[in-house]
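Q: So, here come the structures, one by one.
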Structure I
Amino acid sequence: MATDPTITLVETACRACQEKKAKDLVALDVRGMTSLADAFVFCSGNTGRQVKAITDEVLRQLKAAGYKLHGTEGVQEAVWVLLDYGDVVVHVFEQETRDFYNLERLWGEAPRIEIPAAPEPSFD
């Protein structure tokens with residue numbers, strides 16, 4: 001079976017979010033629902049500092065994997081950061097901002113993409 005490049009990008013972004021202890025990680029397949037992207041990834045941080053750390057890790061890991069960043073919004077404010085990778089848009093929120101906008105509700109009909117469990121930390 002061929003690998004779906006959108007799902008591979010989503011999984012890589014989700015791993016980066018998990019490594020920085022992102023909360024409420026959700027990935028939605030919005031193909032056929034919008035021309036904006038094929039998938040959205042949503043997660044939250046408790047503080048602006050954590051939002052920034054999650055954002056930095058996503059940027060680092062996706063760059064290392066060879067993905068091209070098309071644009072960013074909100075990086076300086078670190079309240080709602082949007083990372084546009086073309087087929088996938090990653091949203092990193094402070095929890096209060098995420099609750100206010102509730103984007104998952106707007107895309108409630110979209111199927112969820114299964115996110116692999118976070119790897120267990122090793123203490124070798």
Structure II
Amino acid sequence: MATTLIERPLKPALLRGFTRRCPNCGKGKIFEGYLTVNHTCSECGQELHHQRADDGPPWLTMLVVGHLMAPLLHIVFVQYRPDPMVLFTIFAVGCVGLSLYLLPRLKGLLIAFQWSRRMYGFGHE
């Protein structure tokens with residue numbers, strides 16, 4: 001007997017994941033700390049321990065930060081020619097700050113993608 005699975009829309013799940021909320025209900029928190037994933041959602045009871053984010057979030061973070069900061073570094077250097085230590089300090093702080101901001105959000109996004117596509121045990125109701 002074939003069972004019909006209820007479709008899980010991708011876009012709302014990704015938006016909820018990026019805001020570090022449960023991809024199912026959008027109310028509960030995905031993380032109990034900075035990057036530690038809750039076992040279940042406190043609001044709807046959705047199990048979140050199935051996630052397998054592994055190296056994806058750091059890789060995506062480096063990809064995004066690198067593609068944003070490298071052209072910006074070039075533009076600032078060519079246009080303004082600041083002192084090298086000033087340039088280094090500003091961009092080092094910018095890269096670290098942007099990385100710390102994006103890492104948990106991209107991890108939530110990846111978990112929401114896995115939930116939406118029923119990967120790694122998220123498909124069992």
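Throughout, read-outs are computed from the coordinates displayed, never taken from laboratory work. As the structure is a prediction and not an experimental result, all values here were calculated from the model. Cβ atoms are built from the backbone, for glycine too; each structure is taken alone.
Q: Taking 1.5 as the value of distance in nm of label points 7 Å out along Cα→Cβ at positions 32 and 104 derived from one of the structures shown (I, II), identify that structure.
A: Values: I: 2.3; II: 1.5.
Attributed to the structure labelled II.
Q: Follow-up question, since we're still on this one. Looking at structures I, II, which one was distance in nm of label points 7 Å out along Cα→Cβ at positions 48 and 88 calculated from, given that it came out as 2.8? Don't skip to the end; give the middle numbers.
A: On the way: I: 2.8; II: 3.9.
Only structure I yields this read-out.
Q: For structures I, II, calculate mean projected area of the Cα convex hull in nm² and state which one comes out highest.
A: The structure with the largest value is II.
Q: Given structures I, II, which gives the highest value for distance in nm of label points 7 Å out along Cα→Cβ at positions 8 and 24? Before the final figure, lay out each step's value.
A: Details: I: 3.2; II: 0.9.
Checked I, II; max of distance in nm of label points 7 Å out along Cα→Cβ at positions 8 and 24 sits with I.
Q: Which structure, out of I, II, was helix-only ellipticity at 222 nm (-39500 (n - 2.57) for each DSSP H run of 4 or more, over all residues; to 500) calculated from, if the result is -18500?
A: Label of the source structure: II.
Q: If distance in nm of label points 7 Å out along Cα→Cβ at positions 80 and 112 comes out at 3.3 when worked out from the coordinates, which of I, II was used?
A: Of the structures listed, the value fits II.
Q: When relative contact order in percent (Cα under 8 Å, 6 or more apart) is calculated for each of the structures I, II, which structure yields the highest value?
A: Working: I: 29; II: 38.
Of structures I, II, the maximum of relative contact order in percent (Cα under 8 Å, 6 or more apart) occurs in II.
Q: Can you rank I, II by distance in nm of label points 7 Å out along Cα→Cβ at positions 72 and 96 and just name the one with the largest value? Don't skip to the end; give the middle numbers.
A: Numbers: I: 2.4; II: 1.6.
When distance in nm of label points 7 Å out along Cα→Cβ at positions 72 and 96 is calculated for I, II, structure I comes out on top.
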